[in-house]
Structure P
Amino acid sequence: MGIYILLGALAVLLGWGVAVFNGLVQKRNRVRNAWADIDVQLKRRYDLVPNLVETVQAYKGYEASTLEKVTTARTSAMAAPGNAARKADAENELSGALKTLFAVAESYPELKASENFRKLQDELSSLENDIQSARRYYNATVRELNNAVHTVPSNIIAALFNFKEEGFFGADENEKGPVNVSF
C-alpha cells in the first residue's frame with residue numbers, strides 16, 4: 001500500500017513539474033513573440049526615416065546637422081544588438097533625433113506646409129504609437145516571465161532548466177523628466 005502512495009506522490013510531483021515547465025516555455029515564447037513584434041515596428045520606422053530625411057533635404061535652408069543626427073541615430077539603432085536594454089537606448093536616441101527634426105521643421109513654414117512632409121509626419125506619429133503599444137506588451141510579457149523565474153515554487157523548475165530573467169524595454173532618462181510647456 002505504501003508503494004502506491006509513494007508512486008502517486010511522485011506522479012503528482014512529476015505532473016506539477018511538467019505543468020510548470022510548460023508554463024515557463026509559454027511565457028518565454030510570448031516574450032520572444034513580443035520582441036519580434038517590436039522588431040517589425042522598428043523596421044517600419046527605419047524604412048520611413050530615409051523618406052523623411054529626403055523630403056526635408058528638398059527644402060532650402062534645412063539644418064544639415066539635424067539630418068545627420070537622424071541618419072546616424074537610425075544607423076546606430078539598426079546596428080544595436082538584440083539585448084532589450086541596448087536596443088532601447090539606441091531607439092530612444094533615434095526618437096530624440098526625430099523630435100529634434102520636427103522641432104526644427106517648425107522654423108520652415110514651406111516645409112511644414114508640404115503635403116509629403118505632413119503625410120510622413122503623420123505616418124511616423126502613428127508608427128510611434130504602435131511602437132509604444134508593442135513596448136508595453138513586451139514589458140508585460142517580460143514581467144510575467146520574470147515573476148515566474150523568481151517566485152517559489154516555479155523558480156525551482158526555472159533554475160533546473162536554465163530559464164533566465166529578460167530585460168525590459170525601458171524609456172530613456174530624458175523621457176522620464178518633466179515636460180516643459182511654454183506659451
Structure Q
Amino acid sequence: MRQEVPQSRTNVLIAAWGILGFAALLVRAIWKLWPLAYTPIRDHMMSTGQIALWVGWVGWMWYSEGYKTFQKIVSPRVVARGMWLGRNPKPLLVALAPFFCMGLFHATRRRIITAWIVVLMIVGLIVSVHFLSQPWRGIVDGGVVVGLGWGLGTLLLYFGRALAGNEPGVDPELPASVASAT
C-alpha cells in the first residue's frame with residue numbers, strides 16, 4: 001500500500017525510534033541466545049538423533065516463528081504502527097514508541113490482550129528453557145535464534161520499504177476513537 005512518507009526528519013526519527021527500538025530488543029535476544037545455541041554444535045555435544053532434531057526444530061522455528069509470525073504478522077504491524085506514530089506524534093506514545101509499536105498499549109482491546117499474552121508466554125518460556133541442560137537448551141535456542149533473526153530481517157526490510165513510500169498496508173490496530181478520527 002503506497003502511502004505518504006512522513007514529511008519531516010522528526011517524523012522519520014520518531015518512526016525509527018519505535019521500529020528500531022523494537023529491533024534492538026530482537027538483537028539483544030539474539031545476542032544473548034546465540035552462544036547458548038551454538039555451544040552444542042561447537043562442542044560436538046549432540047548425537048545423530050539430536051542433530052536431526054536440531055535441524056527439524058530450526059526449520060520449524062524458521063517457518064512458524066520467522067515466516068508465519070514475524071514476516072506475515074508482527075513485522076508489518078510494528079512498521080505500520082511506527083509509521084502512524086511518525087505522522088501522529090504524541091509525547092507519551094513517542095517516549096514509549098517501541099512498546100507502542102509492539103501493541104502493548106494504545107491499540108484495540110484485542111491487540112493489547114494478544115500482545116500482553118504473547119509477552120507473558122515468552123517470559124514463561126524463557127524461564128522454563130533456562131532449566132534445560134545442553135544440548136537440549138542449545139537445540140531450543142537454535143530455533144529461537146533463527147526465528148528471531150528472520151523476524152529482524154523482515155522488520156528491517158518492511159521499514160526500508162515504508163521509508164521508500166511502500167508501507168505494509170496492514171491495520172495498525174489503533175483504538176476505535178483514534179482509528180475513526182484518521
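Values quoted throughout were computed directly from the atomic coordinates according to the rules given, and no laboratory measurement underlies them. What you are looking at is a predicted structure, and each value in this text was computed from that prediction instead of being measured. Cβ atoms are built from the backbone, for glycine too; each structure is taken alone.
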Any idea which of P, Q comes out highest on relative contact order in percent (Cα under 8 Å, 6 or more apart)?
Q
If helix-only ellipticity at 222 nm (-39500 (n - 2.57) for each DSSP H run of 4 or more, over all residues; to 500) is calculated from each of P, Q, which structure is the one that comes out at -27500?
P
P, Q: which one has Rg/Rh (Cα atoms, Kirkwood Rh), as calculated, at 1.04?
Q
Matching 2.8 (distance in nm of label points 7 Å out along Cα→Cβ at positions 30 and 86, computed) against labels P, Q points to structure P
